[in-house]
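Undergrad: Quick heads-up: structures coming right below.
Every number here is computed from the coordinates shown, using simple stated rules; none is lab data. Every value quoted in this text rests on a predicted model; they were computed, and no experiment measured them. Cβ atoms are built from the backbone, for glycine too; each structure is taken alone.
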Structure I
Amino acid sequence: MSEQYDLIVIGGGPGGVAAAQKAAAENKSVLVIEKEGWGGTCANRGCIPTKALLTCSKHYTNIKKFKRLGINTSEASIDFTAIKRHQQQAVKIAALGAHKTLADAQVETRFGLGKILSPQEIEYKDREGNTKTFTAKNIIIAWGAKPQILPEIELSGRILTSDGLLNLENLPGSIIIVGASVIGVEFATFFAELGVKVTLIELMERILPYEDQETAELLRQELTRLGVSIHTSANLKSLADTGSSVAAKVQTGDEQFDKTAAYALLCTGRQPLLNAEELNKLNIDYSKAGIKVDSNMMTNIAGIYAVGDVTGGMLLAHRAAAQGEVAANHICAQQPATYNENHIPSVIYSHPQIARVGNIQQSAGIQIIKSEYSANIVARMELINYGFAKAFFQDDKIIGATIVGNDAGELIVPLALAVSNEMTKTQLRNWVIPHPALGEIFAPFISG
């Protein structure tokens, strides 16, 4: 194939795939270079493997509800090898799906390293070390992100990031999780549901410090019920691998205590993966928070774009895909795609799930309407009657929503549509919800 392209994308994650697919549909010649795994962080080390694990732990813990429903089961047991097999199969399917999407779009793909030499040149190095130079009218940087490590902590065979933990072959008896934001509470849920002794350490005053306080409190109660030992306003003073375990010293106020466990998991966030040498050589504007882009996802260098986690902000696969489409539309001189960071929904796949979209800050002039799962007949029949949904209105328009409870990730979808279209209460009253349905928890938003 030609070594000259209309677009070269470096990174085969959700942002890169979406951009390439869109550009190819407009008859642009496109090359995508990926160095680790098709589908990026989401498919290989993020969304997909963690959700596969959480699916297993959820079904295991739900067995306890069967007796209430008249179903008697023999004592259940955990086969961690089978759980890992389910995780690996999910990753394989997701990665193959990402690559097939590109192939179906007639996008050329290459596995290896892509290095930007100039605004029109890319050096490609394959796995054997052979190099080749390609030219392109446009370049999209989709490098992704990497785990953020505390400077005083050294990784080891027992002190791991989420990337390393996904490679564990045996279920640990105990684990210390440092950081109670999204990744931390998801892994705390998974391990606690499988009976692992979990200690959760958070520097801030509460878990999920950037979520609605009431939703975060409900999850805290559920994690505590599962046996998770939660320490907030806690400063990790030291963490060491002793060879057979890990030892942590933790400071809370004037008190200091020691904790030991089989493993430690660092969930102190992820940060944009920035190849500073390339960025500096090209004079691309960036900071440690990410590469700076305009409303079309273009950097300060004409023809070079950046999408996804490398731009900072919310590190979400669907956000990256939306940015990829915006960049491709601009490259193809199409009608600009609508992109508003405030309209990007986010979901935490703990049990219960937490989802939100838009502005969920409480302030003067904002009306909050709350609806409880416990008032919903389907929630009660399914034994999932803890949780609630909140809608936030300003000047009669819905500006945000948050949900905590089963299927929150699915239920946020129609609310994200309503928020992104700035629907009014009058418009929402045209919404007819089937009965019986879990979605009837939205009824107060319509009538309120």
Structure II
Amino acid sequence: MAERSVEEFLKECQQSGDSAYAALRSVLERLEDQKTRVQARIFLADLQKRFPSKEARDQCFDSYHFRIEDIFLDQYEGYQGRKKLTTMVIPSIFIPEDWSFTFYEGLNRHPDSIFKDKSVAELGCGNGWISIAIAEKWLPLKVYGLDINPRAVKISWINLYLNALDEQGQPIYDGEKKTLLDRVEFHESDLLGYCRDHDIQLDRIVGCIPQILNPNPDAMSKMITENASEEFLYSLSNYCALQGFVEDQFGLGLIARAVEEGIAVIKPMGIMIFNMGGRPGQGVCKRLFERRGFFVNKLWQTKILQAADTDISALVEIEKNSPHRFEFFMGLSGDQPICARTAWAYGNAGGRISHALSVYSCQLRQPNQVKKIFEFLKNGFQDISSSLDLSFQDDAVADEKIPFLAYLASILKESSFCSYEPPAGSKQFRNFIASFMKTYHRIPLSADTKLKES
């Protein structure tokens, strides 16, 4: 592609966000074709050079509806490998910010072996940078970057090519003679739907997904297509809908569904890692995992400013109708928690509010048994799931109760009804009584003896 083509490309992008997305899709098609891949990558390198400064990139985003920028990895704990990733963003997808940077920091708190040669799924991958960073640093077997936003998936593929090939369009090989194209895939998926439908068993599930109910519930019922409005597609990064879980009251219903879907596809020794906003309180966040049979470890915690474009009025409504109080802070320096109502008023008055942000790692304590329990519950017993509690302080109690529930689930799964005892009562119990009377009172009874009333 010549310089003139860059000008034509920018002219098309300038028309609207939809036009920019269409132009980027055509670039992706050229990247996917091995005959045009090299020239397409060179074109992207030339495009990036047109906007060398932050001010120029911000102007590009405002005028041409996209931005190509670098994310520097050498600032994170345990840094190794390349210093930076080159990434593209568009207005209709999640833009890397404190949430995702904190999440990546938490991932780095795990030992280096956690992702090596593992199959990994990232939920809510956005523009794909964390999936690519995981593959770059830890050399997993495969990373599946999943997002419900179809535009995010297309941009993620572009970012994969941006980092799998150098500026001359040549493959970049790692120490195992593989490229990022060998290690990473991106797919449109509602949470773990893609992995479930393709029978993919995972070693690791990581996720940074929305935790605030949409203040306009009807908006979440729209069809999700790549032709939807930019505003609607971007809202998928900030808000979630009711999921039918008790955690909905805290805005954590989507994570609860992700965890339960994860139980079905995670391998027995697998690990899930989630980025959790501390607004509902740390106890509520940990409880979400523990009551589903997980051991929980908090890897990392910090405090971040609440995103200015996120409406927390839904949390205010929850407080009105329940005794629960969410936890916010005034600015980053405040140490006394305030409720959602106070935070909402403070924000409307021009103040900045913040909340805790934690990265949790969790692992099933008795994976095979817990899997049996949830396999049974998902077949028409969702109401029971809301009251299920597999959290036990005493491991001995857990060792007794979880296997019993798993056994009960397996029996009920095989039979849709419970057999009833005959009117005369349990024959086994009658045998015990007859044996007792015969041995100690020399009364010749049997289980079938009928006693007449006098």
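Undergrad: Computing distance in nm of label points 7 Å out along Cα→Cβ at positions 8 and 328 for each of I, II, which one ends up highest?
TA: Details: I: 2.0; II: 5.0.
Ranking I, II on distance in nm of label points 7 Å out along Cα→Cβ at positions 8 and 328, first place is II.
Undergrad: Relative contact order in percent (Cα under 8 Å, 6 or more apart) was computed and gave 12; which structure, I, II, did it come from? Can you show the working numbers first?
TA: Values: I: 15; II: 12.
The structure behind it is II.
Undergrad: Between I, II, which one scores greatest on distance in nm of label points 7 Å out along Cα→Cβ at positions 96 and 176?
TA: Numbers: I: 4.1; II: 2.3.
Largest calculated value belongs to I.
Undergrad: Between I, II, which one scores greatest on distance in nm of label points 7 Å out along Cα→Cβ at positions 16 and 280? Please report the intermediate quantities before stating the final value.
TA: Details: I: 2.4; II: 3.9.
Once distance in nm of label points 7 Å out along Cα→Cβ at positions 16 and 280 is tallied for I, II, the winner is II.
Undergrad: Still on this model: Tell me which structure, out of I, II, gives -9000 once helix-only ellipticity at 222 nm (-39500 (n - 2.57) for each DSSP H run of 4 or more, over all residues; to 500) is calculated.
TA: Values: I: -9000; II: -13000.
The read-out comes from structure I.
Undergrad: Let me ask another. Suppose percent of Cα pairs over 24 Å apart, for residues 104-223 alone works out to 29; of I, II, which structure was it derived from? Walk me through the numbers on the way to the answer.
TA: Numbers: I: 52; II: 29.
Only structure II yields this read-out.
Undergrad: To test your reading of the models, identify which of I, II gives 1.11 for Rg/Rh (Cα atoms, Kirkwood Rh) when calculated.
TA: On the way: I: 0.99; II: 1.11.
Of the structures listed, the value fits II.
Undergrad: Right, another one. Who wins on mean count of other Cβ atoms within 10 Å over residues 184-191 among I, II, i.e. which is largest?
TA: Working: I: 25.5; II: 20.8.
When mean count of other Cβ atoms within 10 Å over residues 184-191 is calculated for I, II, structure I comes out on top.
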